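These are the structures in question, set out in turn.
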Structure P
Amino acid sequence: METQNSYKTDDLIFASYLLTQGIKLVNVIEDQPRHFAFVLTDPTKCEQLKIKYLNNASAPVRNLISQREMLLSEIKMKNQYGK
């Protein structure tokens, strides 16, 4: 999902992939109870990367896992502290 200056997805692995490609995380939001979405920069580039991702793009595994863990930590922090 795209907004004017940001890109929003609720797909954890896709968001992790975007981060490995240099896209920056803006925020993690709880858009429904216990359902989180990731807000990222550069919606045009995100759409381009989405096509690559859906066509089996690759990313360094360690980096992908690291980004996934960071996003999960952000979710955990939101759950615990509502920040």
Structure Q
Amino acid sequence: MLFKLPFGTRKLVYYAPLIIILGFTFFRFVVGGFNFSYFIVAGSDFVNQETVHSNTIVNDGQGYDGQFFYRYAHAPLNKPLWI
């Protein structure tokens, strides 16, 4: 190491990214109405509205990869392509 950081600065370097990530996650949780399904970003093109949980937020369009990971988490050996 070329130089030593002061003790307080070292803690700031370690904890600042953690605080930023937790703040961003909490902000998205608040924007989503305190509903964890907001993180899934499920799209109506790949979601069957009759089989999805009633409190799951489904957006118009294709959605993102989170919807497929959500499906695999709930039914990893299930063959249908719908959530």
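One table, with the values for the structure above:
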{"read-out": "Read-out helix-only ellipticity at 222 nm (-39500 (n - 2.57) for each DSSP H run of 4 or more, over all residues; to 500), computed value -13500, structure in P, Q", "value": "Q"}
{"read-out": "For 2.6 (distance in nm of label points 7 Å out along Cα→Cβ at positions 31 and 63, calculated) the corresponding structure among P, Q", "value": "P"}
{"read-out": "Test item: relative contact order in percent (Cα under 8 Å, 6 or more apart) calculated as 34, pick one of P, Q", "value": "P"}
{"read-out": "Structure with the greatest value (metric distance in nm of label points 7 Å out along Cα→Cβ at positions 15 and 47, set P, Q)", "value": "Q"}
{"read-out": "Entry that produces 84 once volume of the Cα convex hull per residue in Å³ is calculated, selected from P, Q", "value": "P"}
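No value in this document is a laboratory result; all are computed from the given coordinates. Remember, it's a predicted structure, so these values are computed and weren't measured experimentally. Cβ atoms are built from the backbone, for glycine too; each structure is taken alone.
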